[in-house]
Every structure is written in structure tokens, then in C-alpha cells.
Structure 1
């Protein structure tokens, strides 16, 4: 009787193992599909986007200049407080920047980087 019991236990165990193996394999297949989709999306993001210098000077630069000429946040009285909030939300402190260089790319009509007290600001602005 004990040999039959051992055989039954082993048979039940084999079935459970096969069921677990099927579930695991299905989960791995789903994960592989998701991983392939993520890689595909990353590849599309890595594809460089280019704009010709003619398009930039004829279209984009004109639009950028028009934006800075009209009233916006940078020309409002709220600029200083909103700018401070912007950097504080990103866990930057205005202090401790003495002797450091902060590069402001696309600085615009009003420098966000003036928030960093004591820093030397290197502003790069295509419209300048």
C-alpha cells in the first residue's frame, strides 16, 4: 500500500510541476512580448530628429521670437516665485553655487538660471 501512496504522491507532484511550468512559460512569453515592445519604442525614441537650418530660420525661429514678444509667464510679476517653485520641485537649492558654472541652453528672454546664487551663468540662446 505504501508504494501505491508514493506513486500517487509522485504523480500528483508531476502534474503540479507541469501546471506550474505552463503558467511560468506563459508568463515568460508575455514578458518577452512586453520587452520586445519596450525595445521597439526605445529604438523609435533614439532615432534622431533633424530640422534643416532653413526651416529653423524661416519657421521655428520666427515662432520662438513671437512667443517671447507677447505677454507670458516670463513677463508677468509671478516670474520670480514660479521660477523658484520650478527649481525647488526638482530639489535644487539656490545656495552653494559660488564658483560654479551653470549652462542655460535656450535661455530665452529671462534667465531661469539666475535662481542659482553666486553661479557664473553661460547662456546659450539661438535668437541672440
Structure 2
């Protein structure tokens, strides 16, 4: 096997793409990449499966578990524990990439762009 070529987790790339740091790209390119990441639906993280220095905490994996249990957007509920999981993972990335946005701002952008729904719909197809 060759060297490890992935530096960040997929969620880190997605958070960066949603941040103002990526606005230097032409809008149509940026929108295309964001939509592609949404439709690809491979941004999810679990309790111990990341390739970065992110330290799991008591909330880590709550989103992943809820996604597997829900199986459809209608059955998914964004509980405080799940939101805390998202916030802690996003906080790590925001600090690591030195992004200017707040955790709340980035989490809201992620949720408003329906990434959770897209992942659940993708799983229903399989």
C-alpha cells in the first residue's frame, strides 16, 4: 500500500465548503460541489471512525446512531444530544481550519441545506 492520501475527514471538507473560506470559488462551482457532497451522502462520522485528531466525547456517534435508526427523514428527530454531537464535531473542524463562522452558524447552515435528509434518502435507495 502507498501513503495515506486523505488528510481530513469528509465532514471537514464539507464544513469548509459551507464556510466563507470557500467563497473565492465561482458561485456555480461552489454550489455544484456542495450539492455533490450532499448527494454523495458520505459525510457522516461515527464514534471512533475518523482519521483526524478529533477526540470522541459522550455525544459522538449520536447522529450516526439516530440516522441508522430513523431510516427515513420523517422518522428522524434532531434531539439536543444529536445537536450536541454535530456541534462538537463542527467546533473541532472550525478550530482546526481556523474558520471565522461560529459553531451555531455552521450547524444551522448544514441543517438548512438538508444534508441529513439527503443522507437518509440516499440510504432508502439502497
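Nothing in this text is a laboratory measurement; each read-out follows from the coordinates by a stated rule. These numbers were taken from a predicted model, which means no experiment stands behind them. Cβ atoms are built from the backbone, for glycine too; each structure is taken alone.
If you line up 1, 2 by relative contact order in percent (Cα under 8 Å, 6 or more apart), the top spot, with the largest value, goes to 2. A value of 11.6 was computed for mean count of other Cβ atoms within 10 Å over residues 62-69; which of 1, 2 is the source structure? The correct label is 1.
Going by Kirkwood radius over Cα pairs in Å, which of structures 1, 2 comes out largest? Let's see the in-between values first.
Working: 1: 21.2; 2: 15.2.
The structure with the largest value is 1.
For the read-out FRET efficiency 1/(1 + (r/R0)^6) of positions 38 and 102 (r between Cβ atoms, R0 = 41 Å, to 0.05), a value of 0.75 was computed from one structure; give its label from 1, 2. It would help to have the intermediate numbers written out before the result.
Details: 1: 0.75; 2: 1.00.
Among 1, 2, the structure yielding 0.75 for FRET efficiency 1/(1 + (r/R0)^6) of positions 38 and 102 (r between Cβ atoms, R0 = 41 Å, to 0.05) is 1.
For which of 1, 2 does distance in nm of label points 7 Å out along Cα→Cβ at positions 54 and 86, calculated from the coordinates, equal 1.4? Matching structure: 2.
Of the structures 1, 2, report the one carrying the highest value of FRET efficiency 1/(1 + (r/R0)^6) of positions 30 and 118 (r between Cβ atoms, R0 = 25 Å, to 0.05).
On the way: 1: 0.00; 2: 0.90.
Across 1, 2, FRET efficiency 1/(1 + (r/R0)^6) of positions 30 and 118 (r between Cβ atoms, R0 = 25 Å, to 0.05) peaks for 2.
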